[in-house]
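What follows is a group of structures, each given as structure tokens.
Values in this text are rule-based calculations from the coordinates and carry no lab data. Quantities reported herein were computed from a predicted structural model and do not represent experimental measurements. Cβ atoms are built from the backbone, for glycine too; each structure is taken alone.
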Structure 1
Amino acid sequence: MLIEEYNVQWPKQFEIIKEVLEKSLKSYVRIEHVGSTSIKGMFAKPIIDIDIEINKKDDLLQIKAELEDIGYVYCGDQGIPGREAFKRDRINKLGALDTIQHHLYVCASDNLEYQKHILFRDYLRNHKKAVDQYNSIKNDIIRRYGENNREKYVEVKENEYKWFFEDIIEKSKEERKKHPTTASTL
């Protein structure tokens, strides 16, 4: 199944991974749970998305070495500049990092994609109506193209519903302007 209903275990799984990463890494600003699994009530693929924030792009070499030491392989930016992807090598076994399915990215604090992840997440965490709307979008795509058509799901979400993401990010920016002290990380 492509997506499933919200699972209360997802934040707990993130915290388990985060704890291992915090003990193993030194060259980061913060470790953030992003994506649909980070939003209560959101339907999602059961994969924890994690962004590791670094001060500046120049810090990538140091954190890359630290991640490689604990069994991650660098996979480049995968077409999204400044969002550097890492995958488990399946050789160096390290508990939760191998048993909890996750995607791991490293981004500089000023990276636009990283900022969008945080803006989008934070807005949806505080607006149930937006969560319901996004769930409706996801269900519509699945109804139209099937539960297991991941490529079409991603393509339609990125193309037909680009307006939704842009709208949420703009609303989040406006909220941060009105209430700068409540902004979580940016």
Structure 2
Amino acid sequence: MIRRDEGLKEIAKHRGDAIVVAVYNSAFDLRRVSPSPLNYYSVGAMGLASSHGLGLALGLPSRKVIVLDGDGSLLMNVGSLVTIASQAPRNLYHFVGENGCYEANGSHPIPGRGRLSFAGMARAAGYLHVFEFDDLDRFAIEVPRILSLSGPVFTTLKIVPGEPSPLDYEFIHGPGTRQDFKAAIAAILAGKA
């Protein structure tokens, strides 16, 4: 199994100037391991990270968009896999942390825990490239290649919690955080970033 924060650190090493959409615990870990105005924290919108990522990828086709989803979150909007595959954004990289529970809501087990294959669903939906990892060393070797492929790309990471990150909801939901993200997107659209 991969500690979530360690997996995110590997992604962060290679994110470059990508926009990153992150849910719940991944959002708090992302703030700690890779702070950026290009981080879109999707906390409180369970299931919508994949849809938010798709919209950003379609609207900004020259910029990589990385989605850091959770298994419980994706189950809330599993139809987005088909929509993403149908739209086929070449710049979308969808990572799902699979821990078998709704960790942010008391760690209740997800339906189909241990029987469900998120990689299998993405493959069946039509993602161009699909990966699955449960070993950090192997994942660390493959991250640069994954992020160099033409999307949409889907990667399942079998995870366990890592070092706890501060649950700073005031920052995540704060108007300054949203304003910084909007300004960063405006700069991209204006060709200044």
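Tell me which of 1, 2 gives -15000 when you compute helix-only ellipticity at 222 nm (-39500 (n - 2.57) for each DSSP H run of 4 or more, over all residues; to 500). Here the read-out was taken from 1.
Work out which structure the value 1.00 belongs to, where FRET efficiency 1/(1 + (r/R0)^6) of positions 22 and 174 (r between Cβ atoms, R0 = 30 Å, to 0.05) was derived from one of 1, 2.
Checking each candidate, the match is 2.
Tell me which of 1, 2 gives 1.00 when you compute FRET efficiency 1/(1 + (r/R0)^6) of positions 46 and 150 (r between Cβ atoms, R0 = 30 Å, to 0.05). Comparing all candidates, it corresponds to 1. Assign the value 36, calculated as percent of Cα pairs over 23 Å apart, to the correct structure from 1, 2. Going label by label, the one that fits is 2. When distance in nm of label points 7 Å out along Cα→Cβ at positions 30 and 126 is computed across structures 1, 2, the figure 1.3 traces back to 1. From 1, 2, which structure was relative contact order in percent (Cα under 8 Å, 6 or more apart) = 27 calculated on? Here the read-out was taken from 2. Here P(r) over Cα pairs in 5 Å bins from 0, in percent, for residues 38-93 alone was calculated and came to 4, 15, 23, 23, 17, 12, 6, 1; which of the structures 1, 2 was it taken from? Answer by label: 1.
Of structures 1, 2, the largest value of distance in nm of label points 7 Å out along Cα→Cβ at positions 14 and 78 belongs to 2.
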